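What follows draws every value from the coordinates through simple rules; no lab data is involved. Since the structure is predicted, the reported quantities are computational estimates derived from the model, not experimental observations. Cβ atoms are built from the backbone, for glycine too; each structure is taken alone.
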Structure P
Amino acid sequence: MSTSISATVRLKSKSDRRIKAGHLWVYSNEVDIAATPLKDLEPGSLVSLETATGQALGLAYVNPQSLICCRLLTRDVRSTVNQNFLEKRFRNALALRESVYEQPFYRLVYGDSDGLSGLVVDRFGEYLVMQLNTAGMDAMREDLLAALKAVLKPKAILLRNDSPLRELEGLENSVEVAFGEWPDLLQVEENGVAFTVDSSKGQKTGWFYDHRENRRELVRWVKGKRVLDLFSYVGGWGLQCLSAGAESLCAVDASEAALDQLQKNAENLGFAEQLSCYEGNAFKVLESLLEEGQKFDVIITDPPAFIKRKKDLNKGTAAYKKLATLAMRLLEPDGLLMSASCSMHLPEETLVDLVRGAGRHLDRHPQLIYRGGQGPDHPVHPAIPETRYLKACLFRVSPSL
């Protein structure tokens with residue numbers, strides 16, 4: 001990405017209110033097209049942003065192909081967006097994580113909240129996984145790599161540029177080692193429990209750091225309990241339960257590779273005998289477990305996003321309700337249900353209400369005993385609701401009053 005400003009983007013009258021209130025995005029319909037022909041601008045190039053009256057708002061990168069056509073990088077128009085600029089952002093992000101976590105396993109950069117819209121960096125000790133989800137970040141690739149090497153001195157950096165977000169930006173998908181020698185498997189430590197993951201082929205960047213605090217809360221309740229972990233992936237929830245003294249774990253996932261890795265992790269931790277795995281659709285597995293007459297003391301439902309867009313709201317809400325209903329039927333009296341959602345479009349209040357509705361349908365009494373969100377390595381930007389997406393609600397489910 002060139003550090004020189006390629007153009008000035010002028011907003012329509014009153015379209016600057018959200019930016020002035022703290023937001024970082026500009027939508028294409030907010031741009032004065034007569035003053036700024038968006039289609040003539042190079043995707044990913046640096047622009048200065050100004051109000052309808054010519055007041056400077058800051059520096060942003062632009063993509064005329066995207067609904068979010070500009071993303072603000074700094075409000076200081078005198079800034080130079082280069083490697084040094086990025087190093088300062090990385091050091092600031094690192095300071096936050098190091099103040100909270102003793103071990104170097106966390107999300108190092110969380111996009112807008114860390115002032116680097118469109119960028120995700122996860123840290124696995126001396127290895128980094130980076131996602132460039134926008135044209136602006138893609139254009140800054142070499143400066144980003146140089147800045148990461150300068151600040152963290154990693155052994156290797158993997159680019160997981162296979163996010164659906166890149167397609168919306170007109171970018172191609174790829175997975176490649178950008179620097180160093182990449183190991184077949186990575187080590188992760190979370191809440192004192194060690195895991196092995198495949199970050200080049202696994203989901204997202206290979207691990208889901210966002211639920212760390214919610215897992216730490218759940219394991220307080222699981223000693224001596226039989227646990228069912230739906231959408232288990234490689235065992236982030238379930239194996240931490242076993243490490244905390246759970247009696248047994250039943251893990252369910254549609255991915256054979258994920259369950260294979262979960263079993264290896266269980267063996268490494270000494271829990272192979274306490275684990276059973278079911279590969280398949282979670283809803284169908286739940287129905288099979290019901291037919292078998294199985295019961296569990298703790299059930300974890302942490303599915304992938306059922307609601308990726310607003311138009312998915314009705315269908316996705318029905319899926320969350322069905323999941324809660326089936327899970328509740330498998331619970332022993334006074335059992336625990338961890339109901340989680342990473343769907344940004346599903347408010348926490350709605351998730352709670354879906355569990356309430358499932359309880360009434362089955363003549364159960366759910367008590368909400370914990371509610372959590374994403375950890376501090378996924379800080380929420382107060383002006384950008386989209387940065388707050390994760391919900392984790394723990395219920396004690398008793399017979400009806």
Structure Q
Amino acid sequence: MPDAAVAVIVVAAGSGTRLGRPEPKAFVRVGSRTILEHALETVFSLSEPVQVIVVAPSAQVAEATSLARATAGSAAPYLSVVTGGDTRQQSVAAGLAELGPQVAVVLVHDAARAFTPSDLFEAVISGVRDSGGGVIPGLPLADTVKQTDWTGKVESTPDRATLAAVQTPQGFPREALVAAYAKATEQHTDDASVFSAAGGTVTVIDGDPLAYKITTPWDLRRAEGLVAPAGSTSGIRVGTGVDVHAFDDSRPLWLGGLYWPAEAGLAGHSDGDAVCHAICDALLSAAGLGDIGTRFGTADSRFVEAHGDIFIRETLELVHGAGFTVGNVAVQVVSNAPKVAPRRVEVEARLTELVGAPVSVSATTTDGLGFTGRGEGVMATATALLNS
């Protein structure tokens with residue numbers, strides 16, 4: 001490996017369970033590239049050659065190696081990929097074990113802070129060289145902070161002017177950081193804490209809002225906005241949903257979130273509200289969250305005889321959790337009965353209330369054709385527009 005005076009350990013070994021994705025966080029795509037690739041792109045653009053050590057989950061080492069080498073290009077000789085541990089501290093220790101002999105300054109960086117500007121890396125490197133101690137970026141707190149006991153009772157209000165929300169990369173003199181990790185007997189939340197516990201001095205410099213950590217679906221949507229081409233409409237998502245239920249004379253009719261007296265009901269595991277179900281499918285489709293059958297299947301006893309408002313509420317929780325808001329929904333009912341027109345305004349008002357966004361409703365028949373034309377059931381189609 002070529003000599004380098006600076007090393008950057010990129011920690012990409014976390015599971016990222018709060019992101020709600022099956023793959024580890026660093027391997028989730030933002031646009032056309034993974035979070036790890038976005039993070040490495042900045043590291044490989046620094047003004048001086050640096051040794052780059054990627055710490056990946058054991059099951060993703062091969063994938064991480066392939067992605068990192070493709071991002072590094074001609075700088076691939078400066079790159080190595082190692083297996084992480086069960087904790088972040090163990091993962092960083094694995095990276096420290098790979099340091100080249102000429103490295104004097106070590107930066108530890110979370111891959112999840114994928115859009116950290118290169119200027120922040122440069123500032124941390126310069127700060128370590130100038131001070132001989134640890135240097136970490138941080139942002140002032142905008143919110144008032146409360147110190148509470150274990151019951152949640154407020155004990156004090158710290159002066160937020162003396163507090164900072166710290167970020168990465170965090171930089172340190174190589175020998176002092178390696179020694180601090182060798183001494184560590186407790187788990188710490190960041191590398192500065194390990195360094196400070198061993199007696200090291202840490203200085204906070206100005207951080208950058210772009211160095212935020214991708215942790216939740218909302219953060220991921222924000223990241224997707226950062227990589228979207230100028231003038232694109234990538235912040236708008238459209239989904240469609242279709243639901244069909246056969247008539248069942250033994251059941252009451254619930255449609256569009258309303259009860260329809262003196263009408264044949266709809267068969268189903270739930271109340272058979274084809275309109276609400278189609279809306280749920282459209283919302284889930286637009287958000288890329290699957291469909292109502294996989295999310296609220298017939299095996300789930302919670303939804304036996306459940307009304308449409310329950311499905312919409314559960315669906316909106318998923319959609320909002322993924323970082324979306326609902327723009328509007330359009331629904332069309334295809335059936336001979338019931339006659340929707342006399343209650344259309346009432347249905348629209350009820351659905352708008354449930355969805356929290358404008359819902360328009362229309363209805364049609366099929367002129368005697370197909371199962372709806374024969375009066376065997378109801379079909380509803382829905383289109384939903386989401387904003388990120």
Match the computed value -0.97, -1.21 of log10 I(q)/I(0) by the Debye sum over Cα atoms at q = 0.12, 0.14 Å⁻¹ to one of the structures P, Q, and report its label. P
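Once distance in nm of label points 7 Å out along Cα→Cβ at positions 177 and 241 is calculated for all of P, Q, which comes out largest?
On the way: P: 3.7; Q: 4.8.
Checked P, Q; max of distance in nm of label points 7 Å out along Cα→Cβ at positions 177 and 241 sits with Q.
If we compute FRET efficiency 1/(1 + (r/R0)^6) of positions 33 and 345 (r between Cβ atoms, R0 = 30 Å, to 0.05) for structures P, Q, which one ends up with the highest value?
Values: P: 0.55; Q: 0.05.
Max of FRET efficiency 1/(1 + (r/R0)^6) of positions 33 and 345 (r between Cβ atoms, R0 = 30 Å, to 0.05): P.
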